Structure I
């Protein structure tokens, strides 16, 4: 059976990638990271989906890597207690506060080492799956195609047996709607797997409440809400407000953004 290693955050992007790979017949090794993120509920959601998929008979493995010590010196609204998570549309300049310096490079480096170790252990090719996407905004430079082209080249130069490891980034030029649409098709191929159960077991919100309910107001929330609306589905995750209200808020923010760029 083909093997893949992915960074499974517990968000909708990496979860979409997980079902995508399972639908393609992969055995998937998931590495989840605790890096001091305030929205750590995503880790329990990731574990819930792994256990759910294992119960359906799929070959999924998960490890959680605690790198919070190393990343505690970084400054970001996602990790620093006295910095509030900004709310609004992703195109607003204040959303740059949600960038965690060098996060994706660190994740990719650890994932690459794990994949190379598995490749040598099993003497076979391993694909590294990352659910990154460039979307319609530019605040995350470490989600751009040129970043991953450069970093994959650097890893290949800096490691023995790097021909046994390949990056697989199917959503790189897409957005959250691309991911949801693909996940819908993938889940149709997975016996016993329910779309709503899978995405109920995810977290996209950067500022969920103490009960783990999504705020519906962070930039990531808004992008997710609009993606479900475009797909014609109600988001099964729990919000602090009704679906109708969070959708109305997201649509209003999108309208204001579109009017502002005209």
Structure II
């Protein structure tokens, strides 16, 4: 199979692995990017893989909560170049869409596209902006969280934004805690709230990779699954929000940090959206 330099470069950007390793991984995986990432991991390479469903080219990602703090939304408005993404008018346009979504507590991206912004449907204004700017503009993503209290965080540069929902608005410092956890999600990129929320296909994938890694290290066949499940526990600690080390005080977990405010306080849901 013919693997292009562009594919190799994309995998290198995605994982941080070397060019030759990336090319070999793509050849072995017949050009499938996700399988190539798994190939590198099975070979023991440490890769900083980003999840493909959260990638885009250029644009802005912004988030906001409603006035009552019970609703939060994050949107991604895409364009073709970084130059446009940093344009003040483009950023203002993205904020106008987000403000509309929050004001109406929109539930789906299709619903958002049908709302009126300055007398025209949002989807029509996207076409208008494409004509004005001269680049393809698209509403690339929309997610919302509704709970007793929510928080939103926009990382400087508008390339990463997060929303988080907590189950208790009356917990001490609930608003501040929500903000802290929105920043935690931005920095640590968890895959789920807790162990029980990790999708089964992700668990099976981690076990398979762990077994291959253990086999490559020369471990006995009858020990492979046990070793892989041990690695899975480490995965839970690093990749589920409540079990991660709290970034501001890494001697405690996020779960312990929440319990200091209220023993029943927990995270209902979160969403992290990132460019690149």
Structure III
């Protein structure tokens, strides 16, 4: 698998094996996001916490596109915005504001993705937000949060309000802005942002012909989905967690369609 490398490579780049694995997973996350069309030229960002007590996190170098990101090109920063080590690039400051807020406040925020996709921005600007129009949206709505737009995320004092609005959720619509998802593993964060982006895409397509005659899911069905998403896995579904299955499949896709991210 792409996340297993020889020890001499870790020594060569001067980082631990644990950090290198996170770097490879994060670089794959960037490549996959480009493949799915969630990138925004050199803008938007995905971050990952570096293992260890220092509270450092990795984020994309400002100037590279998502399909150019490699494990070794990622920039390591601390919660105060200081770049750790040498790098030819800086980072997107708005990305630092958003990601440092969540990494600093949430122990379970090991991976965070924030995008400006066309469909995500469209639904973020819809007064009713994500609507119960389809099964994917129904599964997200009970655990989806919202943060009102305050301008470009350059003001450090917005971090407190962003974290308060996020509360204990793991998927968020930033109003008039875009989408966000976090997870304790790359698979959880990837699954969250995938389902949110796809739900937004489905809503935009559903409402393209207007709101008249669009079916909102019945209240009873909405309640049933809320119950079902908390159910225990059945033995027939296998021993691996859903998030592990998602990430293993995603890595295989990245290796096939965008090789080189582990460099």
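In this comparison of I, II, III, the computed figure 4.0 for distance in nm of label points 7 Å out along Cα→Cβ at positions 81 and 225 is attributed to III. For which of the structures I, II, III does the calculation of Rg/Rh (Cα atoms, Kirkwood Rh) return 0.97? It must be structure III, since only it matches.
Tell me which of I, II, III gives 0.9 when you compute distance in nm of label points 7 Å out along Cα→Cβ at positions 41 and 209. Display every interim value, and only then the final one.
Details: I: 0.9; II: 0.2; III: 3.5.
It was calculated from structure I.
With mean count of other Cβ atoms within 10 Å over residues 25-32 computed over the structures I, II, III, the top value is the one for III, the highest of the group.
A value of -0.75, -1.22 for log10 I(q)/I(0) by the Debye sum over Cα atoms at q = 0.17, 0.23 Å⁻¹, for residues 33-128 alone, calculated from one of I, II, III, originates in structure III.
Readers should treat all values here as calculations from the given coordinates under stated rules, not as data from a laboratory. These figures come from a predicted structure and were not determined experimentally. Cβ atoms are built from the backbone, for glycine too; each structure is taken alone.
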